[in-house]
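The structures come next, written out as structure tokens.
Just so you know, all these numbers are worked out from the coordinates, no wet-lab data involved. If you're wondering where the values come from, they're calculated on a predicted model, not measured in any experiment. Cβ atoms are built from the backbone, for glycine too; each structure is taken alone.
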Structure 1
Amino acid sequence: MTIDHNTDAIIFDMDGTLWDAIDTYAEIWNMAFERDGVQRHITRNDLLSLIGTPIDDILRHFVPADRVEGLLQTIAQLVVTELPRLGGKLYDGVQEGIARLSQHYKLFMLSNCDELELPIFVRYAGIEEYITDTLAYGNTRLRKAENMQLLARKHNLRHPVYVGDTNGDCQEAHRAGVPFVWLSYGFGSTSNYQLQFDSFTALVAHFEKLALSRDK
């Protein structure tokens, strides 16, 4: 798999790629545990190594399996009110970079979160007008590879790339037959990528250059 001037779409992961909202997630989950009477308290470090995994799988690390479905509903309710209020930290260059990339590529977001978080994120980040579509595990209960393929079919994408920060992102992209771009500032690591960048601004500069070579 290669990444060249034929690239027609960029699909972004959310957590560890465009922002860091781990502290907010921990706070929301602890609110949900308290509301549902679960004797559990988690920290940022508890979540950090699990980010990128489907949300119900993460919950099973902390609570009995028979509590997962109920907690998912409580967390979803709290996400609607608390995630826009508490937010997260956008990485440097994300807002401007997304706007610039949208001039040359179709842009998408794809994550293993519930169905509510991606729309909340794009509004919080102020990038709604630049994102063509979003798709989450919560929408389909499918893994990232299958969701990438769904996006590609729906929007007739011929040469998309997936941008993420973990080895799981890498594996899912390759399972879908999609080249992977690793952002090394995120929450994970991998050695099996097609491109790697240490900052979002470096990624933007590279793909703008590719687009200019395509458009000549």
Structure 2
Amino acid sequence: MPSGGRKFGYSTKHRNHLKLIEQMIDDELPKRLADAPNMNQAFLLIRAYPTIGNFLAYQFVTDVNYSEITNFSEMDFVVPGPGALDGIRKCFADQGGLNEPEIIKFMTDRQEEEFNRLGLNFQSLWGRPLQLIDCQNLFCEVDKYSRVYHPTVTGISGRTRIKQKYSAVPQPINYWYPPKWEINQFIESGATEFKRQEKFSKRISKQTRVKRRK
């Protein structure tokens, strides 16, 4: 959540958050998001509210898109956050004339070719390829790890510390994904047959190619 400050006149953070939500409800934001023609327009609707910047608006619209309210393509729009910007800077000495969103899209488009070139057996979600939000997150993770292992390599922000360190949780995780992805049945049934996975992978790849051509 955004810090909020005292934008709505309250001294406590949670009261400012509640006022922000109240304003969104009064504005019928859920309906406006459902009527938005694409993810970029939905992002702009959220971005227009006080205390919400580019990064948070993109995270929120991505979360909304995991629901049934919207059904935008995750391959059409991306907003790199501060961590991703630092990660990209640490990965590429020369961006080749591309801006950061274009680099993320280039990485997403070339994922299969690079996995094959490097001999990596990438374990996808039953054939679902990495989306723009996934690659944005990967650059952010690169930045976090490199702050510890390569502290002399600086990004844009110059940050050298990480807020949280990994700690293992022994309890098993019950995974569940947005139903629109159509992969929860594989978890529930434990289905791992190669043919079913291959069929699903081909269908997703075909849909992705069609969306890119559009």
Any idea which of 1, 2 comes out highest on relative contact order in percent (Cα under 8 Å, 6 or more apart)? 1
With helix-only ellipticity at 222 nm (-39500 (n - 2.57) for each DSSP H run of 4 or more, over all residues; to 500) derived from the coordinates and found to be -14000, which of 1, 2 does the value describe? 1
Starting from the value 0.25: which structure in 1, 2 was FRET efficiency 1/(1 + (r/R0)^6) of positions 62 and 174 (r between Cβ atoms, R0 = 25 Å, to 0.05) calculated from? 1
Parent structure of the calculated result 8, 36, 36, 15, 4, 0, 0, given that P(r) over Cα pairs in 10 Å bins from 0, in percent is the read-out and 1, 2 the choices: 1
Which structure, out of 1, 2, was FRET efficiency 1/(1 + (r/R0)^6) of positions 150 and 182 (r between Cβ atoms, R0 = 30 Å, to 0.05) derived from, given a value of 0.15? 2
